[in-house]
Structure P
Amino acid sequence: MVFASPTLQDAIVRNLQIMCESTQRVTESSKMRHPEVDWRGISGLRNVLVHSYFEVDLETIWTIIQRDLRVLEGAVKRLLEESSPAA
């Protein structure tokens, strides 16, 4: 398994929790400009990670990381570029 170490498991889950929490600060208009991101799913994942910690399925977490993280990263980079003052 990819998450063989309990320390690595904890670190990954905690970082995902922080990332999910951070996306709740993205404005609704920004979210609407990036429909390729499953914002509602991210919010749901946050709730699972925070409230059902001992029921987290690490295989599902790994699938989410592989499948969805790049899409979110791209959207966040574009949001940051959009909000940056022109150089």
Structure Q
Amino acid sequence: MGRLLFGKVLDSSGHPLPDAVVYLTNTRTRSVKTYIVGSDGTYRFPALSTAIDYEVYAQYKGRKSDTKSVSQFDDRSQVYVDLKVNVR
């Protein structure tokens, strides 16, 4: 069974940023998956390996959020991460 990484892409005021792109990097292979968020700002990456570390960040109109890490040592099956992009 894999792990689900999900969350929202938000501006600094906590409003969703539709059409932002979320980048998920497998730190072992450096392969990247992308997800274009919907109108509510949510993203989902299901069926991730629990034996690999991942890095995730969002990009919106040329601006990036901080990069967050999802550790293989985090034993939660569902990991919720909000990504904040300063759009000003």
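Read-outs throughout are calculated quantities, based only on the coordinates presented, and are distinct from any laboratory measurement. Please read all numbers here as calculations on a predicted model, not as lab measurements. Cβ atoms are built from the backbone, for glycine too; each structure is taken alone.
Which of P, Q yields 0.5 for distance in nm of label points 7 Å out along Cα→Cβ at positions 48 and 64, as computed? The read-out was computed on structure P. Among the shown structures P, Q, from which was the value 85 of volume of the Cα convex hull per residue in Å³ calculated? Among P, Q, the structure yielding 85 for volume of the Cα convex hull per residue in Å³ is Q.
Comparing relative contact order in percent (Cα under 8 Å, 6 or more apart) across structures P, Q, the highest value is found for Q.
Each of structures P, Q was scored by mean count of other Cβ atoms within 10 Å over residues 56-63; the highest score is held by Q. Work out which structure the value -23500 belongs to, where helix-only ellipticity at 222 nm (-39500 (n - 2.57) for each DSSP H run of 4 or more, over all residues; to 500) was derived from one of P, Q. Derived from P, not from the others.
When distance in nm of label points 7 Å out along Cα→Cβ at positions 16 and 40 is computed across structures P, Q, the figure 2.0 traces back to P.
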